[in-house]
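So, here come the structures, one by one.
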Structure P
Amino acid sequence: MIEIKHPKDLARLRRLALGAQGLLQAQPFGRGLAGARKAVEHLGYVQIDTISVVERAHHHVLHSRVPQFKPDMTNTLLRAGDVFEYWSHAAAFLPMTDFRFSLPYKHALKSGQTHWYKNPDKKLMRELLARIRSDGPLRSRDVETTAAKRAGWWDWKPAKKALEQLYMQGDLMVSDREGFQKTYDLTERVLPSHVNADMPGTAEFARHLVDQQLRCHALVSLKGLTYLRRNAALRKAVKTLVDEKLAQGALEQVRVSTGEIFVMQAGALEQSLPRVSNRLLILSPFDNSAIQRERLRALFQFDYQIECYLPAAKRQYGYFCLPLLFRDQFVGRMDCKAHRKDRHLEIKSLHFESHNVDEDLLKTAFADAVAQFAGFQGCDSTS
């Protein structure tokens, strides 16, 4: 067990983590569409979210890592069969090469496990499946309610729920999107013929998760390896595999000052690490680097909570505050809103935390980041 006590050792640990996330290099995955494809493959998933006060989370995550990324590229990847849409720890775009690792959860849902709906309407599901089989792809708008606006997804009408159940259990896939309007089609018509669709065993799934998480995070806790997965057998298999690799010397453990224990490839701390630049990144609350809040606190001493789900009176930093990453530290958060009709980015609040950084460099980096971020929002002005 390596004890991380010296600030320089913690800084190396942070650089290891951020480098694996593609947040230190200028173009770690390349540029444009090809870069976006490689980024999804490396990260393992990119979370989809509906909040639109700034550009959607799945676009924001890729924008932070891929120069010349454009929001329509995610749908291009989807239509080309490079990615597919499904559930990771949340709704996400995932690499098509990982398709088979979605099958255990689909099988569990088809066998009676509940995701959202306890009593799916199987008769309606059969009718919708038959309709899609005979008439072709079906857009979600084709089954949306014409009644007054409902409270949210939990008020979806029966046909919409039935479509989602068919999608979640694997009978349907999302073949296209127009914004947040999905188009569903039969899995056999969407899935590219070359993709491996064999059900993985639990031990194989565990190996996939460990390899994936070490690739995109470099260091991971045992809890983080199966983040928000409720599969007890899978969690057990992952622990067994990690214990084996520790015993073999392929992995080693590090403990940070909070007591949190991470595993990483043996010798990773001694390897050459990417340099940090005087660049500030405005990240999504759903960014892969920040979504595991306990990990964020342990590695970066950054106590972050997204506040859009809190009543307004209880918010400290704002509705949709965005984490700010400068060099190898999370230094603050910014709440902002893109007024698209006016092409104006409004900064509602800005909070910097106490860090040992050069204030002049930070101010310059922030100004550059905001200008670039406003352009990504399609905004010409900022205030």
Structure Q
Amino acid sequence: MKVEKEKLQLKPFTLTPQGSGGIVTLNGRDQSFQLSQLQYSYLDVLKNGLSIEGLVQFFLGQGWLVNFRELYALIQFLVTERVIVNQTVLDYFRRALKDDVPMVFSSITQMTGASTQANPADLPFFRSLDPALAKYLLKGAIHYQVPAQIRLTHAGQTDRDLFIITKGQASVYKVIDANRRQLVATLGAGSLFGERGFLLNQPRNADIITTMPSEVLRVPHLSEFDQLIKTDRAQSLQHRFWVMHALLSSAIFKELPTDTLDSLIFAGRLVQAPANQLLFQEGQRGNTCYILVQGSVVISKQGQAINVLDQGSCFGEISLLVSGGVRTASVSTQRDSVLLEIQQNDFYKILSQNLILAKEIETLAASRLQKDATRK
């Protein structure tokens, strides 16, 4: 269970509005803390027993976009001051505040497993493929019983096997340097990872480490798969390849865990646009963002072209994250293009289930907005 779905239990406190924000006083402790206006509003809602995901959906239902950086700062405060009672939530966000993880003593390659006849209909990624193709790709799959604190993948490695957690939980750690890692997400049962290597032959971008005893299905990559992707016989896999390549090329989305990318792909819809078509205009209200699967688009401000985006680029996310729903630029296709269109509600649902990553994505979007503002 993702901690963002867990209803928060909070120790008693008193909220007092003050200025543009407010004061929270922890009952039984002679301590008060200043909150920003947004943090005050978020805590006022969370005190009713909502989950993090529930809070995001509540505000979205009111027509208000959540500032994930402010929400993350509030949760960080509630964890540090032990206002949150839920132990799973405390443990998760405490790990996120650390730059390192416990020493890992083994890896899945050093463990024994048994071959299995996996049912494609029960597995993410494979259930979207032609049944015969899915069964072919799953040949040789091995089921492992994995203890806690086992590293399943290493950042930078170039092996191409695919993994599915069928039971248990693992954490995704971004490698900062040789001695430090940062928690960015938790993967539960049904999560899949390793597609960038399996489909695109790209190195691993994170360490994946089990946090409890788990069952993991390992799908070995076979050399003939690369040729198979390019054939008409594997049209559904080829479509997946295009979209995944676009997402993994995106500065916004490439850090998301694969199970989240899976959600994005199924949440969005593919649209085709001819050359020179206006997709949206500066100053308009916007409730969609786009991933450029094929083609290219031109970004313009005040009638002046400022940038050209190619395959893998994301655009439109700024209006969903940092500009209050207003398009900050106009976007037109430069040539015939294929786009993955994602509605605001679907986008926010995914981010609300991955608060740490949502904060990072919002920070990146704000940085991009600043760069666009200064670009001539």
Structure R
Amino acid sequence: MARIDLDLAHSYRANPQSDEDYALLPLKMSFRDGGAYALLGPSGCGKSTMLNIISGLVAPSHGTVKFDGQDVSRKSPQERNIAQVFQFPVIYDTMTVADNLAFPLRNRGVAASKIKQRVGHIAEMLEMSGQLNQRAANLSADAKQKISLGRGLVREDVSAVLFDEPLTVIDPHLKWQLRRKLKQIHHELKLTLIYVTHDQVEALTFAEEVVVMTRGRAVQVGSADELFERPQHTFVGHFIGSPGMNFLPARWNGHTVEVAGRPIEVRGPTAALAAAGEFTLGVRPEYVKLVREGTPGAVPAEVVQAQDIGTYWLLNARCGNETVRARLSPEGRLLQKGEPVWLQLSGSHTCFYGKDQSLIASGSDPKRHEVAA
């Protein structure tokens, strides 16, 4: 296992001239030895490029990759001692499950007794002990991918194990089982794991820390709680959560924050808001409250749609020119389209943004993760 330090940028073009020419914009990032990380973002954001640079499949066009302080930027995956699991199963169909799991160890000349012990241990973790003597060709797609996961995990001496959307081919009802297994395996084996996904549920349930990426940038690194409660970038607020964060134009009126022409209460330091003048208020649907008409600090709105989701009502309301979403208690009555309501937007969870970046510092400080966009 190794600590991995990135200080790089990457472009697939020979002479990049603008941000759009880069697959990865300049960043500094560290993955600690034994940590479990997820690279999360939409297709084309640069997460697979970052993973392939870490593994050695791609050499960075600028900067360095270091393992435990040693520059490995031009070394092969073999020299970096990396295990990588891809989106689709990479196994030998003519071999048994046991032989597939043993293959990486036999290639390195590991003793037969050690191979048997290690293969048995990994198979037990993946709940494949009863299939060790079956040929891989006769197994289902999800079982084959479990073999791929096992081949990545079977070696104890790897610097890191990298996963590139490994659950894509897995049936949805089995995904939660494999996520649980991967988390259990990480706690037991203490391997450095880096997991690429576009699925926020996979990322937030598997990883200790998530790197949220968009357009070649790593915009925030943090725990599930940090990303949900204090997104440092509007993209994080939008991408994390279901539905994502509400964003409304706001301004400083000389004394407090004003939204949709009405003053609202603001807690905490306001000097940055006063300096910005105009900015964006962000609040998650979970923290929007339905209040009585005329409640101080609340804003008027009109119901557009109210949906019964089962465990909550999902309210869509028009506030000025903006739509506000709120997750409301299922015990309340169903609101009708066109009905006037009053919404409380301010509270301890309310965020403020200028040029997509958080204006008010919080306990989630992205600088401690050494992320530079």
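Values quoted throughout were computed directly from the atomic coordinates according to the rules given, and no laboratory measurement underlies them. Computed from a prediction, not measured in an experiment: that's the story for all the values here. Cβ atoms are built from the backbone, for glycine too; each structure is taken alone.
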With Rg and Dmax of the Cα atoms in Å derived as 24.4, 77, matching label from P, Q, R: R
Looking at structures P, Q, R, which one was Cα extents along the principal axes in Å, for residues 73-280 alone calculated from, given that it came out as 59, 43, 39? P
Out of P, Q, R, which structure matches 3.1 when distance in nm of label points 7 Å out along Cα→Cβ at positions 65 and 337 is calculated? P
